[in-house]
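What follows draws every value from the coordinates through simple rules; no lab data is involved. The structure presented is a predicted model; accordingly, all values stated were derived computationally and were not measured.
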Structure 1
Amino acid sequence: MVGPSMTDDERTAAGTRLRVGFVLLVAVSGALVALQAGGDLFYVGGGFVGGLLLGLVLVYFLVRWWAEFVATTNRR
């Protein structure tokens, strides 16, 4: 029988990188929207910080939802 292709440590590291990448993607998106709207550095920074906070909230809820999904399907 074939086992998993990733160890638990590799899976944890990949999940962490995915979460950080998602949060940064949302943060950069907020900054780019502020820049596209013609905002100065203050508003671009605010867009980045706002996107960072929104990304953290989204990741928090997605991780909670995923934990419930895995618990109900007995999948790893």
Structure 2
Amino acid sequence: MSFVLGVVFGIAFGLAIIVAFVKSENARSKQRTDLASGIAAFARMTVEDSRKIFTPEQYPSWVVFSNQQKLAWLNSHLEK
């Protein structure tokens, strides 16, 4: 009788471990999918989208160049 009870408890414990593992893997997969979709959204973001999201004070200095800066850079490369 104790052998049968041990087998039943062992099967129940094994199934519980499998169910817990599957749930954790599904949660991990969902987190990775959400992260990948967020990264893909940032990859598709255009300059106009970033101007809607960020104020000019939030831009780093290298993001937006004036026409004078662009011409100065071009002239410095043309002189070489």
Structure 3
Amino acid sequence: MDKKEIINKLTNNNKNIKYSYFCNIIESFGFVCKRQRGSHRIYSRIGISELINIQNVNGEVKPYQVKQFLYLVNKYNLEE
């Protein structure tokens, strides 16, 4: 699945996204896990000042965290 297909899938359904799957998606877009404490992971990427903070809630991520990731992808044109 290419990046545009992933973005479309996340845009159409940002609920019930598995935590491990979402971590893999974030990393495939060039983000690196900068820190992990408990159920929270913080991702960063060179050239982007914003951080992505996700948390594992019963094996899933919260929909607003998916929206924040999609916002950064659109803002910095990372789907190309």
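Descriptive notes on the structure:
- Identity of the structure behind -26500 (criterion: helix-only ellipticity at 222 nm (-39500 (n - 2.57) for each DSSP H run of 4 or more, over all residues; to 500), calculated), options 1, 2, 3: 2
- Here semi-axes √(5λ) of the Cα gyration tensor in Å was derived from just one of the structures 1, 2, 3, and that gives 18, 16, 10; the source is 3.
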